[in-house]
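We did not get these values from a lab; they are worked out from the coordinates using the rules stated. Just so it is clear, the model here is predicted, and its values are computed rather than measured. Cβ atoms are built from the backbone, for glycine too; each structure is taken alone.
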Structure 1
């Protein structure tokens, strides 16, 4: 027994909000616990300000911008951070006990192409003060081999480590990869870690420890390696056609999960506590700059 589990392939659910936001949505319940600590992933295109300032608590709200986005995604939060998340950049809001933010495309004819990821925080860190970690495109190292290019936006792979990962609240790996037709990429999944592998625009085949999974374009699988596994699992990713893929991975928390919109805690009582704290104004608020720069859709 290797202790490795791979879920069935899951297609994202189409999500449209207003005239400026379209996404493929993946929720943790679709993978039956195999992508813990990931709570949610939206692979989205955004062309107009869509979301009013909103709170988060108990999670990290992570924005990763794909390189082909044509405009920045501008961040505003209640800690006073304000500025563009440019194509190829990573912005990680560790909301902890609570923060307010919004992110919106700005400028002429904007088009943001990105991931929004909710990464759960362990119970021991859900009530810590909020903070943000930002990595510019030049901060993100790459793994390159024949027919393979992988941006290591967080964490490490194949001996290459993203230095800014030391500032994240928990260990986490985010890989943004490109494989040419007929090529392979291998990533080591450590015991006790889970992963989500998403084939964005072409099918992939995943093989590891005698198991295999065919992942259609637009679908993802969850992967879990038990704490008791004797060694890391070698995830071998093969593309018969050129493919853009994403791999998200972190140590599984194995804790109770209660969700209420942008709040993720360990119990309903904790959810209610954070709602009351937000209503009392304890999460802070944004300056008026975001409103001045908004071009709200009709």
Structure 2
């Protein structure tokens, strides 16, 4: 036990989020980052990398369902999917629920994150490692997309914030390389922070999307772990119609897959693209910089 111990997240200047720690399950410094896994009475198991909360067992489904099912159901028939990052493999679990998916390639820079997630997050990732469609590549995400000749229907960038190893995954160079990896009709989704506290991150990403893709946008989800209100998920495609798939079509696709969700519904899918004005204004500001 760790009576009185707390872990503080100081990602946002002027704001500190504090988690009480019931027990430290794992703590180490890898070649790439500081890692700690501890338990909290509200959020369950909490993973922090370099002092920033990454995932908790209590609300991981909210983030992982919205980051995966929105682009996959919008596409309609994704066969080949790429995840960049996502070392806890919760996102991979959701992607592999789609029967249309033939291959899922996950590129993660830090093997230690995957190794300990395989051990400590079996609540949501146990099925991933037994699925023959899943391929784990330990490599730099930027180098992988720049060098691969493979094509993907959906690319999901489940990165840390734009600091340290994750910074390159927010670059114009990276987005351009992803664009070359996409099949016609493909879509890229990115983790783009909390606009109330990280507006510049969203504005910059949208501007960079818009210089490469025909459609640069974002949608939102409410994730309790990520303090500050709505989380923005970046959206980039050459096909704007993917954001406007009719509800009846989404319902048909969802029903055909036959799995249950705890956050995602076809109605929530459509509503996620209806942005509060301050977030819409940030998206428009980014588009104006193209």
| field | Which entry (1, 2) yields the derived value 15 for relative contact order in percent (Cα under 8 Å, 6 or more apart) | value | 2
| request: Work out the source of -0.36, -1.53 here, i.e. which of 1, 2 gives that when log10 I(q)/I(0) by the Debye sum over Cα atoms at q = 0.12, 0.25 Å⁻¹, for residues 64-167 alone is computed. | output: 2
| message | For mean projected area of the Cα convex hull in nm², which structure out of 1, 2 has the highest calculated value? | response | 1
| field | Label whose coordinates, when distance in nm of label points 7 Å out along Cα→Cβ at positions 8 and 264 is calculated, return 2.4 (choices 1, 2) | value | 1
| note | Value 2.8 of distance in nm of label points 7 Å out along Cα→Cβ at positions 48 and 272 was derived from the coordinates of, among 1, 2, structure 2
| request: Using the calculated result -1500 for helix-only ellipticity at 222 nm (-39500 (n - 2.57) for each DSSP H run of 4 or more, over all residues; to 500), pick out the matching structure from 1, 2. | output: 1
